[in-house]
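Just so it is clear, none of the values below were taken in a lab; they were calculated from the coordinates. What you see is a predicted model, and the numbers here were worked out from it, not measured in a lab. Cβ atoms are built from the backbone, for glycine too; each structure is taken alone.
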Structure P
Amino acid sequence: MGPFPINSERLQLREFRLEDERAIHQYASDPEVTMHPGWGPNDEETTRTVLRQWIIDQQAWPRSSIPLGIELRSERKLIGSTGFASVDRATGIFGFVLHKSFWGYGFATEACRALLRFGFDDLNLHRVTAECFVEQTRSVRIMEKLGMRQEANCLKNAWKAGVWRDTYSYGLLDTEWKARCRS
């Protein structure tokens with residue numbers, strides 16, 4: 001229903017399909033991949049339930065969350081997911097996750113840049129935010145590459161794996177995005 005797919009040089013951000021379940025479960029069940037998100041690792045039923053809900057939610061436009069698959073265009077292979085966990089008329093909160101065999105190749109940065117372009121240019125968002133655990137040095141670097149500014153270091157504000165953990169909050173305004181795109 002929405003304005004998808006969103007293409008970048010190597011990737012396509014697209015809505016999910018039922019046949020994505022196996023690919024999603026490969027990364028969503030991996031303890032190393034899900035060490036940092038606020039969810040997982042998933043069992044098969046959780047992956048199936050989440051995917052089916054995403055597909056139901058995709059029938060509406062506009063919507064309050066926009067999960068998207070990250071597909072490697074050259075292979076038409078789903079390698080992760082990104083999207084806005086929450087979006088309203090002014091603000092979007094985004095995140096991303098990749099299968100670990102695709103870490104370190106710039107795919108997350110490329111996918112997030114395409115998502116931000118969509119958020120600012122198509123959804124006309126005023127502000128986009130993201131959060132990560134302080135020890136997520138790769139995610140920190142991605143936020144920096146995207147031109148996001150660290151706005152907060154929140155102490156012991158996220159519960160994950162039985163431990164309170166510190167997070168960084170990042171933000172980017174539409175004016176900052178447009179200035180970066182012009183330069």
Structure Q
Amino acid sequence: MFDHRDVETYLHALDEQLGLRRRHIQLVVCEGTALNVLGLVHRATKDIDVVGIIEDGGSHELRESDFKDWFLECVSRVAFDFDLPDDWINNGPTSMVRTGLPEGFTERLLTKRYGNNLVVNYASRFDLVHFKLYAAVDRQGQHIEDLRALEPSSEEMEAAALWCLSQDPSEPFRSELIKILEWMDYEDVIRNIS
């Protein structure tokens with residue numbers, strides 16, 4: 001488990017490793033790390049979740065984060081140096097690039113440089129509400145606590161709920177989503193999405 005200060009240390013170390021290999025990369029990060037670095041929630045997290053990579057060049061297109069060997073070597077070196085698990089940085093949520101991120105996601109990214117070789121773009125608070133609601137339906141627990149800390153408005157929660165349903169339109173998912181919204185006192189959202 002690490003906090004935002006640890007994240008800064010590890011990402012600066014990753015920048016150094018990238019520099020030694022004359023490589024650079026732009027990551028898009030979501031979940032607990034984004035919440036912590038942006039100061040929205042203050043709690044430890046167990047990893048850095050990379051949703052995608054922004055292509056260098058003119059297009060700045062967001063693509064799935066299929067980590068190249070040189071990047072994995074840099075990640076492994078940082079893991080060794082700081083005694084971190086191998087998956088301290090991972091691409092677990094990258095399928096969302098394919099299934100569809102919230103509209104306007106890339107325009108809302110908050111960017112931070114960790115040296116000359118590593119740029120990290122953090123998901124915005126608005127988008128984190130979407131991701132946390134989706135995760136809360138599947139796993140509840142910490143995700144609901146994070147959602148409460150974000151204090152989403154009814155409009156934000158409605159946008160998040162509609163996006164969640166675009167990701168999984170199944171009846172069991174919808175039923176669980178409604179239960180979460182009821183439990184969090186968003187009856188107005190339930191009426192609007194029904």
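Matching task: 18 is the computed value of relative contact order in percent (Cα under 8 Å, 6 or more apart). Pick the structure from P, Q.
Traced to structure P.
Work out the source of -16000 here, i.e. which of P, Q gives that when helix-only ellipticity at 222 nm (-39500 (n - 2.57) for each DSSP H run of 4 or more, over all residues; to 500) is computed.
Label of the originating structure: Q.
If we compute mean count of other Cβ atoms within 10 Å over residues 122-129 for structures P, Q, which one ends up with the highest value?
Q
Name the one structure among P, Q that percent of Cα pairs over 27 Å apart of 24 was derived from.
Structure of origin is P.
Using the calculated result 17.0 for mean count of other Cβ atoms within 10 Å over residues 26-33, pick out the matching structure from P, Q.
P
Matching task: 38, 23, 17 is the computed value of Cα extents along the principal axes in Å, for residues 106-161 alone. Pick the structure from P, Q.
Label of the source structure: Q.
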